[in-house]
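Each structure below appears as structure tokens.
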Structure 1
Amino acid sequence: MHYLNGSWVNSYASKMDLLVAEDGSIVGQYSSTTGSTGLYSVIGNCAPEVSSQEREGLAVVLSIYWHPVNSETRDESWHWVSTYCGQVLNNGELSVINSLVATSNFNGVSSGDYIDKLIFKKISNEFKPLAILSSEKIEKTMFSNPINGEWIGENPSAKLCLTVTNNRYGLVQGTADYQNTKIMFNGFTDTNIENLSLQSISICGYMFDRDVPISLSGWLDLNSNSLQLSRWIANATTPDNVYYQSDVESWLLRKK
């Protein structure tokens, strides 16, 4: 059994249930009691099968869409996404940087990218059935969306192709050509962008040539038609070198 499988809780009493496939792809759900409350979708990537004895230095990235799947009471945080980037430490805790992408004002919080460090502790090895449909069961097709298409990086040199595949859950798939390798991505984008100038996105993948999980998070500026992203790479480190577990780089891309 993969060590990440099961339930995790952080200091805010938020709970995260994760299920890891054989290839290291992750689906899950997140229940929060801070800010807005609800049940949220999680998609991510980590190294494939890792036993409990090999848990130290297990790098992981996760994408979360803060549009609850169990509520109809809208608020502006429904437009937001997060990327979690970090690793399982030698004490078994999951340490991540939370990059929260806010594309609308809410509860005194202005649009921007907010950074926080979170520690999760495992409370159960058992995985409870998802209240959200698993990625294999969600109907996927191509939906019209401004984020669809091919994007070319101005700095650094990269090519990103994106397609929204499910409007209800905000699912988006893509591929990237970066550092002479092709990366497959899955994650979320805001599909309720009426009267907004920014569209949030957070997607995860795995760079098999470097053996590291990777995430892209940020927003599409609908006025300038440019993608402004943070590229996150999670590094597995020794206990003495945890300060470089999360590597970030700024990307600017424009539609081809």
Structure 2
Amino acid sequence: MLYQGVLKKMLTEEAKPIQYFLNLDEDFIHLNQKINSAFSIKFLKYQCLNCGKNKKIYRQGFCYSCFGETPRAGEWIMHPEKSKAHLNEEDRDLAFEKEMQLQPHIVYLANSSNVKVGVTRKKQLPTRWIDQGAHEALIFLETPNRYLAGIAEVALKKHIADKTNWRKMLKNDIDDKNLEDIKAGLVQYLPEEVRAYVQENEIEKELVFPVEKYPMKPTSLNLEKNPTYQGKLIGVKGQYLLFEDNRVFNVRNNEGLYVEINV
């Protein structure tokens, strides 16, 4: 069946296994139903997620000018410790920033390729863990705003990774650690002002991904360089589509590309 639309982050539903959906404007593709099927994708043009124009995507699905202007790409998104809404200070749009920053945030530990620390809005759980390909995660702190979560993460990432090794994650080459033990060893490094937010009743999630076979040597598919690809879909993990020939495609990294999909 033929579909067209602009790529956006895959939608997910928590289940065993995780249910994945591609949202292509007017169409949804339930990817779990397409595993072990032929899959082709063709890059047709750009479509900025902010202005909608056919302009080369710079980052996060936005063209260069929109990336520098939209509040959805403010520096505080990638660097929570730079949040300022709690000080009533505007970055790009104070109303938007207050809405996003002044709500409960979670600092978590996750097992993906390795143990990592991360920050997300509370209402984004477990979506955030799914998007990172974590099969297990643990809530460390729950803070009332993004800034406090950010300064906690900055302190912790001096002692533990804050990035996922995507190749190891996609190969399922996982070095599992006991998250409760890791947490116990990291509490000492937290700033005093966030220690009251440490969660004593840990919440742990175990996530199962719809993968028939993991790639031995995952190779990233770049549609801008090679606009047409055809292969056999064998799984989905994180925000990646996995193909039988070891090619992998990061949907989130390709937001803003308008494509044609036949599956």
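Quick note: the coordinates plus some simple rules give every number you see, no bench work behind them. Here the structure is a predicted model, which means the values were calculated and not measured. Cβ atoms are built from the backbone, for glycine too; each structure is taken alone.
Here are some notes:
- For 0 (helix-only ellipticity at 222 nm (-39500 (n - 2.57) for each DSSP H run of 4 or more, over all residues; to 500), calculated) the corresponding structure among 1, 2: 1
- Structure from which 30 was derived, relative contact order in percent (Cα under 8 Å, 6 or more apart), options 1, 2: 2
- For the set 1, 2, ranking by FRET efficiency 1/(1 + (r/R0)^6) of positions 2 and 90 (r between Cβ atoms, R0 = 41 Å, to 0.05) places 1 highest.
- Among candidates 1, 2, the computation of Kirkwood radius over Cα pairs in Å that gave 19.5 used structure 2.
- In this comparison of 1, 2, the computed figure -0.86, -1.08, -1.15 for log10 I(q)/I(0) by the Debye sum over Cα atoms at q = 0.18, 0.21, 0.22 Å⁻¹, for residues 26-121 alone is attributed to 1.
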